[in-house]
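Visitor: Structures follow.
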Structure P
Amino acid sequence: MSLYPPPETRWCEVYTCVPEHLKRDDAPSEWISANKPGQSVPSFLEGPVFDAAGSLFVTDIPHGRIFKINENGEWETIADYDGWPNGMRFGPDGRLWIADYRHGLMTLDSAGGEPQPLLTHVGSERFKGINDLFFDNRGRLYFTDQGQTGLQDPSGRVYRYDLQTQRLDRLIDNGISPNGLVTDLEEKALFVAMTRGNGVWRVPLKDAGPAGKVGMFVQLAGGVSGADGLALDEAGNLFVCDAGNACVWVFDSHGVPLWRLRSPTEGRTLTNLAFGDPDRKTLYMTESATGTILTIQMEIPGRALTYSSF
């Protein structure tokens, strides 16, 4: 039984959907064969991120595409390649950094083109299948190596990569399907969504070496999937996509539930999110099953990153 009152429910709105001419209903895809066999998957959206001009970029995992959506809601394909792009961020160098399950870390000019591999393995070992990524204010990159891990195989990894020194640290190697991630406001801890464990871990951060005293920050309940993309606002509230229950849960910095942001669509696969617009008070979310971008207005701006370019 919960010690807290139930969170307030708020309803999101539909902002835009994948246009008909961009849907690939019957296109062959190894990702679809492995993850959704026998189904028609016209698109599967992930990785929302904004550029400085206010354009929204999202990935389409099974069809290896990256879309750009301008402020008028018009869609453009800026990359179409043989990959499975998932999470994205703009890096300190101004490029899009892509967590590609098939190829590893990749980068892409925001004008589009062919994504280029940057980090494909650790030592001589290929990644299991990286999923999402996050830059801290010092320009260091954190990313999750999820693969097919879960309760049957708790060996998912979380890495930190220093772009300047090229040092790669493995922070944990016992994750239960590590997925979305974000640091707290002070950057003393990393929150990591554990999809198959259906919760969010709190990973204390040190300047070097593996993490210690990792704990459970929040535990979700029910559903056929679990915690997915994460975001933080300026008050330190944590936004957690529930990929099986068509909603985003919002918790304060102590893990107390505040709101449940619900999708109005028939799809239940709400995967990732990003704050947008000049005041950063509009939350944008990908509902992957229906190819829909949702929005909701929040009172507190999303957390701004202030790392400098190099």
Structure Q
Amino acid sequence: MKFVMPSIFRRALLIALALVLPGLAQAAYPERPITIVVPYAPGGAADALARLVAQKMAEKLGAPVIVDNKAGASGTIGAGFVAKAQPDGYTVLYDTTPYSINPHLFPKMPYPTDALKPLLLVSQIPNILIVRADSPFKDVKQLIAKARAEPGKVNFASGGAGTVQRLASEMFRQRLGLDMIHVPYKSGGAAIIDVMGGQVDFMFSTVAASSPHIAAGKLHGLVISSPRRSPKLPDAPTVAETVIPGYEVYEWHGMFVPAGTPDALASKLQAAVVDALNDEEVKKRFKDLGAEPVGSTPAQFADYLKKEDAKWSEVVRKGNIKAD
């Protein structure tokens, strides 16, 4: 005799399975490698710190975490790749401050602004205003006095229009009402070399990139862009305490997932990164690079991004800055 399940029981079973199966699937996550996309070339601070975080995440999650560099177009190629990825928790973006600058530089972005979901603010790296070791500018007020006395004579370098180096200098120039000349380079490293050689008067560079040259006596750091002094360069005063109250610029590092990623998976990823940031080995490595670990919640990171967007929108508009 063939058993036929009454329709009311069939419906109840289907509802129960619909509720239980997603939970079982998420409980098994991750079942395969997770990819962290870094939208910049290997060798920089973002790449180095992303790889360190990935290693510790893998230990926490029990699955491989791979870093994939997809550089180009000021980070928009890699970000666009993640924005179009499946929202299944297996593709994550590790981006930096240009994420907040690019929408104000490019007439058309390769992905919608709501295509990525903030996961957490990983860290912040201050910038420092650097001059060559034998520069006539011994402090920032001497540099400002020169720029005011001779408009258009003082110049500054950067690695390009969408970089933090460029925007930090531009905000510095705008807030003080100075007339200075921007000298763009294809990379921050090339710009630092020419500052050391005296071809350019100054630039804002990350503590990570500058501190070895300062320690070697090849560069002199005048002021730092964070609201507090950096433990890495404790003798450098802040821009805020010396000449521009409220001035604050970081190269921030943050992580995103494609919009639509289930909250349960996003929470698991966020918790794994926070655990990584609390690891003593990770803390030491971040400190060595002048980075300040943060480990925010998604909501805190979303609020931070709103402030960054407003800040860089104003600087780009006032400076009439265009993409390279």
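Only the coordinates and a few stated rules stand behind these numbers; no lab work does. Quantities reported herein were computed from a predicted structural model and do not represent experimental measurements. Cβ atoms are built from the backbone, for glycine too; each structure is taken alone.
Visitor: Given a computed value of -500 for helix-only ellipticity at 222 nm (-39500 (n - 2.57) for each DSSP H run of 4 or more, over all residues; to 500), which structure among P, Q does it belong to?
Guide: So the calculation was done on P.
Visitor: When Rg and Dmax of the Cα atoms in Å is computed for each of P, Q, which one produces 17.8, 51?
Guide: The read-out was computed on structure P.
Visitor: A further question on this structure: Please compute Rg/Rh (Cα atoms, Kirkwood Rh), for residues 105-264 alone for structures P, Q and give me the label with the greatest value.
Guide: Q
Visitor: Figure out for me which of the structures P, Q the number 15.5 belongs to, where mean count of other Cβ atoms within 10 Å over residues 57-64 was derived from the coordinates.
Guide: Of the options listed, only Q reproduces it.
Visitor: Hey, another quick one. For distance in nm of label points 7 Å out along Cα→Cβ at positions 65 and 281, which of the structures P, Q scores highest? Write down the numbers at each step before the final one.
Guide: Numbers: P: 3.4; Q: 1.3.
If we compare distance in nm of label points 7 Å out along Cα→Cβ at positions 65 and 281 over P, Q, the biggest value is for P.
Visitor: Starting from the value 20.9: which structure in P, Q was mean count of other Cβ atoms within 10 Å over residues 73-80 calculated from?
Guide: Q
Visitor: Turning to a different aspect of this structure: Just checking, which of P, Q has the largest value of relative contact order in percent (Cα under 8 Å, 6 or more apart)?
Guide: Q
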